[in-house]
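Below you'll find the structures, each written out as structure tokens.
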Structure 1
Amino acid sequence: MEKYWNIFVSSFTDYGGYLWREILNPGWGNYFYWLVGISLFFWLLEIILPWRQQQSKIRQDFWLDSFYMFFNFFLFSLVGFNAISNIGVQAFNDFLALFGIRNLVAFEVQSWPVWAQLLTLFVLRDFIQWNVHRLLHRSDFLWRFHKVHHSVQQMGFAAHLRFHWGETVVYRTLEYIPLAMIGFGIQDFFLVHIFATAIGHFNHSNFHLPLGPFQYIFNNPQMHIWHHAKHMPRRYGANYGISLSVWDYLFGTAYMPENGRDIELGFEEVEQYPKSFIEQQLHPFRDKTTEVRDTATAEEPQKLQNA
């Protein structure tokens, strides 16, 4: 137990020191300022070239979502997630050691070209996240947490990171084993994470960029806004892609019936959903009701009804 306690304590001090250094030392390898820079870039695009021109430059819940960005990427780890996850990883490794398993790495990719390593990590991680995202919609219990993200009623780049901390736990838990089986380095994760963050901001931004055939590969605002539609003819929604839209086209979960620029966003009774950060964090634990979501219409293809 002493080993786990030492991990718990050192996780707080180590992460606290890391975050302090991030704030005080701007640089190319500094994720804090990458997040700030990417956010300012997409906010500038929304101001100069807005897709919904009637939407305010400082849209509804802009400051709430801005706080979510820093909470989910930094403060949540500081208040305990980093310590708990480190203990979980150590406990899992200790469990494997009982069976003589000392290393989860099953595929050694360090000998591959750097571009191949990065591409493999990006595609594999995105496919795992696409599946987790579908699970968040199909599980009534997990949907209570995911509703925080869908409580957005005006779309903008910062809405990307409005999500309940429970989602972080689900994503990281289900990602851990498949990604641990491949020998990626920390720098690989940093580069892929920066790229994925930029695409996520783009997907949620009030910005229109015609992608042509690339819309079938990369997620984009015109596709993702339908994922946030308040009224959908499909019970569990559609367009689950995080960075890549290709999974939705491959597995029949893509849905773009028309230009969705001005559609209503959210879910049934979203107007009564809590508006403050604290209330949104507590609501999934208090909400014992099951969200009644519309079933698919008969006009939809059968493969879409079952998605």
Structure 2
Amino acid sequence: MKQAAVLGAAGFVGRHTARALARAGYDVVGIGHGSWLRDEWREWGLREWHVADIGMEALMTYAGDPEILVQCAGSGSVAFSMTHPAQDFRRSVDSTLAALDFVRLQAPECHFVLPSSAAVYGTVDRMPIAVDDPLRPESPYGVHKTIAEDLCRSYARTFGVRAAIVRLFSVYGVGLRKQLLWDSCTKLTQGEARFAGTGEELRDWLDVEDAAALLLRAAERASPDCPIVNGGTGRAANVRTIVEGLARELCVDTSPVFSGQRRSGDPIGYEADIAGALGWGWRPERSLADGLASYAAWFRDEAR
């Protein structure tokens, strides 16, 4: 079988990517942190799961000879990077460097995919945001993603590594137990109505299965040119709309109240120009309305 490796496969994007690769016919190995039972990681498409820091030793021991390597390892949290910047650097930058060097030395035919983030853009002058717009990250998380991207471009240009970068916007979906949707459902079902921020922050919400499908398409396009695309829907919705939509789906009769204070490292608005991804033959399949309904239904089951 064709082989693939997913770093950070226990994470939200990582596990969906592993399952998408398995469904596409790949024999998938996962490496990273996470206490999974064997039955659980096998359900997500992994043939093997290895708990280890992402470094050359672990990659040499467990990664095999992959045709595709997807580097999903990292903290995935702006807030975490604000309180633990050095740890976030190690998780995002050091792991990316180790993975690229592994490909350079041990798997030169491998296609390397980096899920990056819209956080690399920082505060923007216009929307939708194009991939060639300036990068002005406002958080350590965004800075570290920018460095990881630079490493990908450097290894592609200097060593011929076949690489591709997908700047994911606001990924959500059933099973995500953190960030806005989880926090909102938890508060709403507990009778709380106060939320941080202004409520007007715009985000481009992408269902995680659509994100995983785009990462697989990126693997097909990986090359020494290191193409970059945005991973979003091209349609932004503000935070107030999300919270109010969840309240309706949960049958909670409350109106959210926002603090009005912008959170540190949290830009006001993001909407993706997805022309590059569409040009690859990919398009988002799930609407935001359907995604919120599915998430609320899952949350109700989890809260029982």
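Computed from the coordinates by the stated procedures, all read-outs in this text should not be read as laboratory data. It should be emphasised that the depicted structure is a prediction, and the values quoted were computed from it without experimental measurement. Cβ atoms are built from the backbone, for glycine too; each structure is taken alone.
Supply the structure label, taken from 1, 2, corresponding to mean count of other Cβ atoms within 10 Å over residues 32-39 with the calculated value 17.5. This figure was derived from 1. Using FRET efficiency 1/(1 + (r/R0)^6) of positions 168 and 216 (r between Cβ atoms, R0 = 35 Å, to 0.05) as the calculated read-out, with 1.00 as its value, let me know the right label among 1, 2. Computing FRET efficiency 1/(1 + (r/R0)^6) of positions 168 and 216 (r between Cβ atoms, R0 = 35 Å, to 0.05) on every structure in 1, 2 gives 1.00 only for 2. Between structures 1, 2, the calculation of mean count of other Cβ atoms within 10 Å over residues 64-71 yields its largest number for 2.
If distance in nm of label points 7 Å out along Cα→Cβ at positions 208 and 248 is computed to be 1.8, which of 1, 2 is the source?
Working: 1: 1.8; 2: 2.5.
Source structure for this number: 1.
Which structure, out of 1, 2, was helix-only ellipticity at 222 nm (-39500 (n - 2.57) for each DSSP H run of 4 or more, over all residues; to 500) calculated from, if the result is -17000? Of the options listed, only 1 reproduces it.
Given a value of 57, 45, 38 for Cα extents along the principal axes in Å, point me to the structure among 1, 2 it was derived from. Walk me through the numbers before you get to the answer.
Details: 1: 57, 46, 44; 2: 57, 45, 38.
Computing Cα extents along the principal axes in Å on every structure in 1, 2 gives 57, 45, 38 only for 2.
Using relative contact order in percent (Cα under 8 Å, 6 or more apart) for the comparison, can you identify which of 1, 2 gives the largest number?
On the way: 1: 21; 2: 18.
Checked 1, 2; max of relative contact order in percent (Cα under 8 Å, 6 or more apart) sits with 1.
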